[in-house]
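Scrolling down, you'll hit the structures one after another.
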Structure I
Amino acid sequence: MDLDAVLEESCARDWQTVDPDTVDRVRFAVIGLGWFTRGRALPALTDSDLCEPTVLVSSSTEKAQRVAAETAGADHGITYDEFHDGVATDAYDAVYVCTPNALHLAYVETAATYGKDVLCEKPMERDSDRARRLRDAAVEAGIDLMVAYRMHTEPAVRRARELVEAGYIGDPMSVTGDMSQRLLDRVNPDPDQWRLDEDLAGGGALFDIGIYPLNTARFLLDADPVAVTGKTASSHDAFDEVDETVSFSVEFPDEVYANCYASHNARQSSSITVTGTEGQVRVEPAFFQDQARQLHVSRGDGRATVTLTPVDQMREEFDYFADRVRGSDSIHPDGTHGLVDMRVMEAIYEAAEIDRWISVES
């Protein structure tokens, strides 16, 4: 395999199937106007050639209209209740759900009622039963549903997957992945935030950031887990309901194993590595949006490191979704894909409680 050929256009949108100049933009109703939506999602949508935010939905009319007035293309600011009641349905084609996890289902069910396609933040819900109901609502309504895994459109990760698929590192033998940050220092200092509320979040470090190495391992290997084990820990009083730190091992088919770590109370770090019989490919840093990705590749005595031009991960994700909605290719990751992660994470928690390996429901 020619490594130079893979890396020559490392940031190319190899997934793109439609010309933005030949299709209508996908108009989004954006559900939830927290810091992530305002700081990440809305700038990506306004910068896109395939999407635009036209309806903003929040807890109060005042907030929704204020943020709408600050957002190019947003003509409507409505409340959650108004969204459920069908206000402004003619003004959007699809829904982006970015609320606390336990609220996803209700908004997807409403979107399905009005025949609107959905991009839903990960994890899908607070537990696998509600995630299954969410998936089924989309299937029964015949709408497109995508779960927002940014790594599926992150160029560095896509190039790593190409190398694994092409056999450049030989047969995959193991994966290691990690993601950590000091949540209360870097994200939100409030100990009463929803991420620390088990009823709203469903889980802690595993659900919020451990899902990154878990899902990216699945993507790189193009395989689903068959068994898991893990350990959780919490040392800070704020994490009395959810896990602060999690370490887990995942068995994939053909006895390929992934060892992963995530913490909401450790120095910011992220990486993902696949080691094979002939070589290794690593993305580091891997998951945080503002960092330039480096792709490290080795085989035999050869070594190469490529620094990729940073892309707006949210724009890539939104544009991929719009490309699939306006084109004919199917969406991946869909609701069934996202449901696998929910079941795997619940199995990790179960394994942590009884200190053993747990088979994962297929």
Structure II
Amino acid sequence: MNVLVTGGAGFAGSNIAIHLKLKNQGFNVVSLDNLKRRGSELNLTRLKRCGVRFIHGDIRNREDLSFEGLSFKPDAVVECSAEPSVLAGYNGGAEYVINTNLAGTINCLEAARRWGASFLFLSTSRVYPIDKLNALKFTERETRFELDGDQGVAGASGNGISSDFTLRGPRSLYGATKLCSEHMMEEYRAMYGMKCVVDRCGVIAGPWQMGRVDQGVFVHWVGSHYFNRELRYFGYGGTGKQVRDLLHIDDLCALADWQVRHMDAIDGEVFNVGGGRAANLSLCETTGLCSDITGNRVRVTGEQQERAADVRVYITDTAHVRRATGWAPRRGAADVLNDIFRWIRSNEREVKAALFG
């Protein structure tokens, strides 16, 4: 099988490309990336070492997705490219996030149509409206906010958010462009018979993520403890009780591998993918774990004002993807943070420059 991974030098893309190549004898895997995100250049050596060919290209440019630009015909496209920050556009123009996350994905869809390739799209839990998520019933506990079990709202329960949750309401430019891309994918599938699958991912974390506070928060938290940098809790009382689930990148790679090889069985599906009830943390709990893992205690301040697009609690209901694929996350929250710590320790100079330089 010939597989093209777009955003293939980024965190998710590079790891998925390497996994596909190493786990599947005979797979020809090509990674395409514009290297815009700082730290993505560090993945080029990893890709080459594992036999993944890298092409410096940009999905915003249709020519980069031509046969001449790639010199091979993909059987499958794994679309991982994105401007990944939920804050994109809030402090500036919307052009880049729209051109990358929507127009760029449309270019990928059109290329996949020409090639007759299947299409796996990494979307986001941020497609769900912010105000609807924040309106869910919750209980405040000592270290976290907890979703109540009886929500009385379709797609929401104590197990988290399923793909039945409402899509009506504002969600950020990042979430909107990803949802629009999902709609375009649905049209391509209906009109051209393309095999397509969507993974709406919660927080993904692990080694080789160049995390920031707005995208990659768990890597940012471990890195800040490792390098003794001050942190801040934003909003919701300033105590760090807001909760996210987290999915180890290796668990996502295992799912993407299965999906690429079984597109006929899951064609048209939309999956919510994340750590779910088995792997979730509040920022307060993350601080405690990071202190234990690194041996460092850093100053953490609190700010009452919520940031734009923030959500009190998000946990993925993974029941649908479990039933359809047999996949389930294998690694817990502590496993994720420990793996991040070991990666930072082994690559201290490069990681410090990428995270805080």
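Given that mean projected area of the Cα convex hull in nm², for residues 275-322 alone, derived from a single structure, equals 4.2, which label among I, II identifies that structure? Matching structure: I.
Please state which of the structures I, II yields 2.0 when distance in nm of label points 7 Å out along Cα→Cβ at positions 43 and 251 is computed from it. Of the options listed, only II reproduces it. Identify the structure, out of I, II, from whose coordinates mean count of other Cβ atoms within 10 Å over residues 51-58 was calculated to give 26.1. Checking each candidate, the match is I.
Quick note: the coordinates plus some simple rules give every number you see, no bench work behind them. Because the structure is a prediction, the values reported are computed rather than measured. Cβ atoms are built from the backbone, for glycine too; each structure is taken alone.
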